[in-house]
Every structure is written in C-alpha cells, then in structure tokens.
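Participant: Input: structures, listed below.
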Structure P
Amino acid sequence: MASARKRSAAPALDETQVEAELEAVRQRLELDGGVKLSTIKPKALAGRLATALAAEGFESNATWIRRPLREQLDRALAHGAALDRKSLAAQVRGASALELQRAVLDAEREGKLRRVLRGKAEVHVGGAAAVLSTAELVRLRATLSTLEKGLALAARKKGVTLLVSDVQQALEEATQLLPRPAAVRPVDGKGETALRSVVAAVGAARDGNTGLAFVPDIVRRLLPAMSPAVAREMLLLAASRELVELRPEGGLGRLTPEDLELCPPGPASTRLSWARLLAGGQG
C-alpha cells in the first residue's frame, strides 16, 4: 500500500517540458546518433520520450534510444570514409557488439558496405566506393604477377635489367583494368554562382549551437531566385565537392509532405534534411 501511494504521489509530467525535452533529445540524436536513457531525468520522462521517438522511427532498447542502426552505418561510411572494425564501432551509438556485427553482415550482403584491404588492415567502406570485382582482382593479379616475376628475375641476374617501355606497358595494362571513377559534372559560371548561393544559404540557416541547417529552410531561403529542383541539385553538388555535409532524416514521418519535396533523396529511402558546412565551404 505504501509503495502504491508513493507511486501515485509522483508529480505528473509537464507537457511543455515534455515537448522541450523531446526536441532537445532529437538534436542530440542528430549530432551523436544515440542518447542513454539514464541521462534523461526523471525516469518517467525518459520512458515517455522513448515511446514518442520510437513512433517517429528511432530505435530503442533497455538503455539507449538511437538513430536507426543502418542509418548510422550509412552516415559513418559516407564521403569515402574507410574505417576498421574498432573505428566503425566508435561511430555507432547504442548497439551491442553482436548487434553491430549482424548489421554489418546484413549491409555487406545487400551491397551497402564492402570490406577492403588497405595494406594488411581490413577496413569497411560504403557500397558506393569504387572497388575491384572478383574478376578484376584475378585479371589485375595476373598482369602484375607477370611484371613482378620479371622484376625479381632481373634483380637476381647480375648486369640484367628491364626496358622502361616494357614496365610502362605492363603498368598501363594494369591501369586499364581498373574501373573508371565517375566524372564530376562540370558546371558553367551560372552554376557556380548558384552553388555559392546554396553554400551561403546553408551558413545563414545553420543553428548556432548545433551547426546544422534544416534543408527545407535552406531551399525556402533561395526562393524564388532558384527553383527547389535546382536547389536540391546544387546541394548534392556541394556535398560531392565536400563543401557541405548532408545528413538523412532520423525521425521517420516527422517531415511534412511540403518538407519532403524540398529535401534531396538520401540512402536507404531517406531524405537528406540536414546540412552542415564543411571546411571547404567556409572560405
């Protein structure tokens, strides 16, 4: 009876405080990827926020609420990042080692993540990274093996060497086997002006505390001088040039239909709704 009276005596949550804390936790999730429930007081508030954010598409367990695990993996490996297992684990919040391992294996099976060797180290890269196929590995190994055998033989025989032209030909043949990287689409002077306007709009719209700018706000700043379609294209171009970083929306269903139309498409059917200026865009 005493414990029941004690429970009933707990003060009701103030709805204004709930909304304020909900937005604060959303921002922490945007920046950090995960929030420990133990850092949210009181416990009743933590439970209330976990339920509300789970309804928006975030994931939760007994101790954490986090951005979707696969989304965290996509973000960690964006922009050509190459991370070993330990570094990748450090970029993901709120997941056990076993859970992360399963997510990595699933992403690899789906082609969203690749394991590559850099020297002797095995690292993870995103599915968009240019890598050699199995067939390309075999052909390239055969070509370079022939060259390596010639170099080894010449090194063992005193006074014997190789023609520079033969070495160059072998290296050119090996280079021809490499997949061609996608070309960066050039833009004319008008396009460069539009690109600068978009980068400036990111800076003008960013939050002073988080450094993040809401993409729909950026696009609306550019109207009517720039159509939404052009603004989206310029944002993607700015990201490809590493002037800005574009981040996907974590709270699924939080964007209004109008906001969705203003956001470029992101990985795993998300929308890129947040932008952050990178060093290259702050000049």
Structure Q
Amino acid sequence: MKMRQSLLGQAHSCHHRLQYILDPKIPYTTGVVRAMGTAIHAGHEMYYTHRQGGGDAISAPNYVRQWQECAIAAFDHEVERGGDSFDWVYQPQTARKQLLVLTRDDAVQTICKAIAFYHDNEHYWPEEYEVLAVEWYFDMPFPHHDTWTLSGTLDLILRHSATGHLKLVDHKNCKDKPRADKYRAHKTPQAAFYLWAVDRWLEELNVRPPERPLFVYDALAFDGSGFWRIEEARTLLQIEATMTEASMLATLIDNGGPYMPNTESFLCSESYCDFWHLCPFGATLQDKPQGAIQ
C-alpha cells in the first residue's frame, strides 16, 4: 500500500473516513470545488513545465490562454469522471452563507479569471528561480513497514539561481484568505511529509544545499480576488513526529482499525466530508431532536 500525505491528512480529520477511502467498492466522488482546484493546478503545471523547458517567466496573453484552455480541459475531465453524482454545489447553505450552485459556464469563467489574475499580477515565481521539477513524484521504501511505500506528488521544486536555496511549493485554491495557522505543523502533515521525501532524494543524489529546503504554500483565491504566499518551515523534530504519525497510521490500517469518528470537528459536515451520507455518525449525532424523546 501507499502512504500518502493526503491519507495521513484524512486521518487527522477523522479516522472513520478511512473506512470509506480504503473500500474499493465506494465509487469515486467529486464536485465543482475539487474539479476547479484540479483545473487551476493543471494550468499552473503547464506554465511551470513551459518554464522548465526554457520558456520565459512572463507569459504573453496567447500563452495565458493556453494555460486557461489546459485548465478547462482538466475541469471537463473531472466532470466526466464524476458522472451523474458530480456535485455542482460551490457553497453549501450555512448559517452565514447562502447556497451557491454553479453551472459549467460559471466554473469555467471562474477558473479563467483565477489564472489570469495569477499571471496579470505576477504572482508566479520570479525568473531567478529555476524550475527543477514539476509534479515531482516519489515512491520510497517505508522503514519498518515492508508492505507499504511512502508516496506522493509535489507541485514544484525551485532553486534560486544565485543562492542555491530550494523551495518546495504546493499550489492551493481557497474561497477566502487562509487563516494564519491553516498550514502549521499541527494542522497538516503535508509540508513535513514532503520535506522528509526531498531530504531522502537529496541524500541519494549526494546534494547538500546551502540551507535546508523551505516549504511554501501558494494560495490563490478561486475568484481571483487574492493571492497569499505562505512560508512554512519545519524543524527536524516536527518532521520526525509527522513520520511517526504515518507509521502509526500504517499499523492501524494493517490491523483493520477500528476507525473512530471525529464528530466534534468542524470538518464533520456535509460541506467538507465526501462520505457524509454514508456515515452513521455525523448527521445522526448532529441531529437536533424536537419535543419529547421516545
């Protein structure tokens, strides 16, 4: 099996989700928010691959249109993949926000606006950063877990041409400005997981950069209203703690659970859980009974 940071992140949110994620009988589910994120990622991937091949950092309008068309194709692929169960709800009804359901045209316009905003406002990495890898994939042995590998795909690896410093970049999309602590070590395993993998990769290459690589989240608003570049350093102890969590999760899965639900988390809701309608805990425990209980 493959231990990915996304699997570990799901376990952070709720162990019970693993019961559905690991069940091959549960069909793939997706919706407009995830598909839009996949689309914008595809546009970024094409742009940085262009740069890796020697293309200019500054994109002419005809190139930006290419990135947008690539993104639209990726979006349509996700819609097709989702089939009849594809969810077009962009914003579920909440106490503070109105229900917002998108059409394909709405989604495509939003995707194109976000990509144009990224390039028009020069939020791409400056040209002094050399693109070493785009969608860098790894699949490494998992110490003490012979039937597992540690696997993942990192959006970008960059090297500053003057200093040699490495930046590991993950592209995010968001509806609102990320909270100050959203990507901290106790919130997500992602940065530590990828830093561990890149450290192993550099050891194999016998490459010693002048400083330890730095992880960066590039968060772009879906509607093109903002962009935030958030640096997230990790100590060696934080990386070790995250990999210990990964080891514990592999052991839990090997033992077949049990997978306890985490119903007190705000993520335990129809807005954030793909398995809300399958789970016997979330909706059941959050129901507000009326009148006398029989």
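Participant: Taking 1.92 as the value of Cα Rg over 2.2 N^0.38 Å, for residues 130-201 alone derived from one of the structures shown (P, Q), identify that structure.
Facilitator: Numbers: P: 1.92; Q: 1.28.
The value was obtained from structure P.
Participant: Among P, Q, considering only relative contact order in percent (Cα under 8 Å, 6 or more apart), which has the greatest calculated value? Provide the component values of the computation, followed by the final result.
Facilitator: Numbers: P: 15; Q: 21.
Comparing P, Q, the top value of relative contact order in percent (Cα under 8 Å, 6 or more apart) belongs to Q.
Participant: Also, quick follow-up: Quick check on the output: -16000 is helix-only ellipticity at 222 nm (-39500 (n - 2.57) for each DSSP H run of 4 or more, over all residues; to 500), derived from one of P, Q. Which one produced it? If you can, show how the numbers build up before the last one.
Facilitator: Working: P: -16000; Q: -12500.
Answer for the origin of the read-out: P.
Participant: Given a computed value of 0.55 for FRET efficiency 1/(1 + (r/R0)^6) of positions 90 and 194 (r between Cβ atoms, R0 = 30 Å, to 0.05), which structure among P, Q does it belong to?
Facilitator: Details: P: 0.20; Q: 0.55.
It must be structure Q, since only it matches.
Participant: If log10 I(q)/I(0) by the Debye sum over Cα atoms at q = 0.16 Å⁻¹ is calculated from each of P, Q, which structure is the one that comes out at -1.28?
Facilitator: P
Only the coordinates and a few stated rules stand behind these numbers; no lab work does. Predicted model only: the values in this text are computed from it and were never measured. Cβ atoms are built from the backbone, for glycine too; each structure is taken alone.
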